[in-house]
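Colleague: What follows is a group of structures, each given as structure tokens.
Each value in this text was obtained by applying a stated rule to the coordinates, not by laboratory testing. This one's a predicted model, so the numbers in the text were calculated from it and none came from an experiment. Cβ atoms are built from the backbone, for glycine too; each structure is taken alone.
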Structure 1
Amino acid sequence: MERRLDMSLKLIVVKVGTGSLTKNGGTLDTELMQKLVDQIAEAIKQGNKIVFVTSGAVAAGISELGIPPKPNDIVFQQVSAATGQSIIMSTYRELFKKHGLKVAQILLTAEDLSNRAAYLHICDVLEMTLQLGIVPIINENDVTSTEELIPITKGYKVNFSDNDILSVLVANALEANLVIILSNVDGLYTMNPKKRDAKLIKTVEAITPELKCEVEGKSRLGRGGMKTKLKAAEIATSSGVPLVIANSQHENVILDILAGKQVGTIFKPQKRLPQIKRWIAYGASVKGQIVLNEGAKKAILKGASLLPVGVVELTGTFNEGDVISLVNQDGVEFAKGNPNYNSGEINIIKGLKTNQIKKALGYIRCKEIIARKNIHITECEKR
């Protein structure tokens, strides 16, 4: 069956990986960068708005410093990123300048998207950047990112770990029409593309557990292997955004995709979640866990709110409005939610009936710990 994309696309997120931007040794492949910039400029000229997510800062920094890579040294990686960011941006600035386009550097961390107010503000900044005709160039802020340090905090889980996931979270927030992830492979294969029997999958109607189990492959310089790209596709399609994985070396790859040509692998969009549930599901880091009894779990899966009586215990320290994980008594997550009370308050009212909240706290903010409209059932439990 022929697959075509909507020709009326207007807002597109384009992500390019480290392996597509660098030559052997990590130096920037300015020839390929020029080709990508030329295509983005042409797409903008055609009336599209482009958000560009780029990797490559760490690799470019290591090459600039001339020091052998130290993959297990977090601080060295961050220094390399800081060095490489200026190289990446100065290169893009000159390449886009040839087309009369200005660029803006936007560095994000997991924490930036976890705070609801900051999340909405980032959207405002990106939207104004696009309105002014500026090309926003986004990268993870490796210098201040604490992803590697976060596991020491029990119950805490980051919302993204590389630019594949970051690109779809941005698309999710902006309600983009399409995400294009450019890599050094042609798309999703039935097995590792280096194997003789590997076949390119041109269209994915839905991401199944079986498909996830079959995915292999990992980039040498970047962190985003095919497993991560599949997760990115799952987030995008669950947010109602189609996603294409394609090879950056394909001539006019971006323009061909926008013209509806068969390039790479397209993942079809599913029904779009409400905005608040999209943020809860994908945009925010998890700040803690609430353990629920079986009755509360069953009620939530049927569409009920979370009341204090259903809470057994909790882990982590979180504030009202943070996103937390709802788990059963075996510690298995089945939902995420946006609580009306902080962790200290919940510790006081857990196990109580709603008419006992005011006496225990001295006040009552809401009778629900989490309202049903602010609960998202996770994909794992849906299956």
Structure 2
Amino acid sequence: MANQQVVAADQAPVAARPADEQINLKKRIRPFEVLIQGFLFFSGAVSIITSIAIVVVLGKEALLFFSTPTWHELRDQNNSLVSLATDIETDATTLKIPAGTEVKIPLNGKIRLDNEMMRVTAFEGDTITVERGLEDSPQVAHKAGAIIEEEGDKVSVVEFLTGTKWQPHVGEFGVLALVSATLTISLIAMAVALPLGVGAAVYLSEYASESVRNKLKPILEVLAGVPTVVYGYFALTFVTPILQGLLGKETLGIYNMLSAGLVMGIMILPTVASMSEDALRAVPRALREAAFGLGSTKLETSTRIVLPAGISGIVAAFILGISRAVGETMIVAIAAGARPYFTFNPFEAAETMTGHIVRISTGDLSYGTIDYDSLFAIGLTLFLMTLVLNIVSRQVATWLREEYD
């Protein structure tokens, strides 16, 4: 009876409306909501436009790299550098090279002294006849001892992606020399961050009390706020001497990929732990209670029930950690070394893609040179690598996701 009275009371206002009154169902304009909606759309558009702009800029400069002829130092048959034997004046058309130097310079080929380009019109003995100041390059005097550079072929995409030597001064642009170090250090970092991060996530999610968790998680996440340059010097001045004491200075040099990878793993540990812990806490409590009801211990419940149920989030954290490791700069620039060398030996020094970019871009590079344009080709390769990792992460997370009612 009470329920009937409530229903009647609710219906009373409707019955009291005049018969000719119509209900207005049109959408009301709310200025504040329109403003918020416009801001959200603007934020999304900025992120998309920024991503497109990055691809356009990197692609444009990378095309210049693949369409520009290489320049490398001219060497003789004994792999010795060929240089000027005497000074040349501004209007001179003949060059002298050291007597007895056996080199082959093709006629009509281009050579370069400093920033001046020349075309070889004759070559006899130790005398080279040239046409000066090509392509509006400055025609100036040159001192004896200046290194002669020879124009080479254009860098092909296949050569760039499959070559294992990165030596721009001799026209070698094989990016695998940089990719190998990048992958080696990233794998070492994930070998540290994944087990420690998942272990910390399991403890915080399944074992720690609420008060302990509220204290430990912020402390763990403090590691994410440490500047990466600090991590770099920590690897160089603290971790490397310890590893040298354990392995020997003959085995491990001052610069090596092992210490850089270990410290990078510590750096990305909070990211893996935090994301994994969130994924584990999202597992329904009913699954844990059902496992306990069947006689499972807390360890069995954590490893056989909770971990498999939250595997999609853990995989996403793992791939995000790899992306962070691949793009890290300062740790590898300080602790891993500055030698582009194709190797997977973690005890050796090697240069990563990001380390090479920061080292070369801060040096004395002229705009428009092949060395300058190569930085954008490396950057585009790095961008595509992280893009593929993110796509794989989404696909794997979708494939492994479990839904509970």
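Colleague: Can you tell which of 1, 2 yields 1.00 when FRET efficiency 1/(1 + (r/R0)^6) of positions 299 and 371 (r between Cβ atoms, R0 = 30 Å, to 0.05) is derived from it?
Modeller: Checking each candidate, the match is 1.
Colleague: Where does the value 16.5 come from, among 1, 2, when mean count of other Cβ atoms within 10 Å over residues 67-74 is the thing being computed?
Modeller: The value was obtained from structure 2.
Colleague: Comparing FRET efficiency 1/(1 + (r/R0)^6) of positions 251 and 315 (r between Cβ atoms, R0 = 35 Å, to 0.05) across 1, 2, which structure shows the greatest value?
Modeller: Evaluating FRET efficiency 1/(1 + (r/R0)^6) of positions 251 and 315 (r between Cβ atoms, R0 = 35 Å, to 0.05) on every structure, the highest lands on 2.
Colleague: If Cα extents along the principal axes in Å computes to 68, 49, 43, which of 1, 2 did it come from?
Modeller: 1
Colleague: Here's a follow-up. Here helix-only ellipticity at 222 nm (-39500 (n - 2.57) for each DSSP H run of 4 or more, over all residues; to 500) was calculated and came to -10500; which of the structures 1, 2 was it taken from?
Modeller: Only structure 1 yields this read-out.
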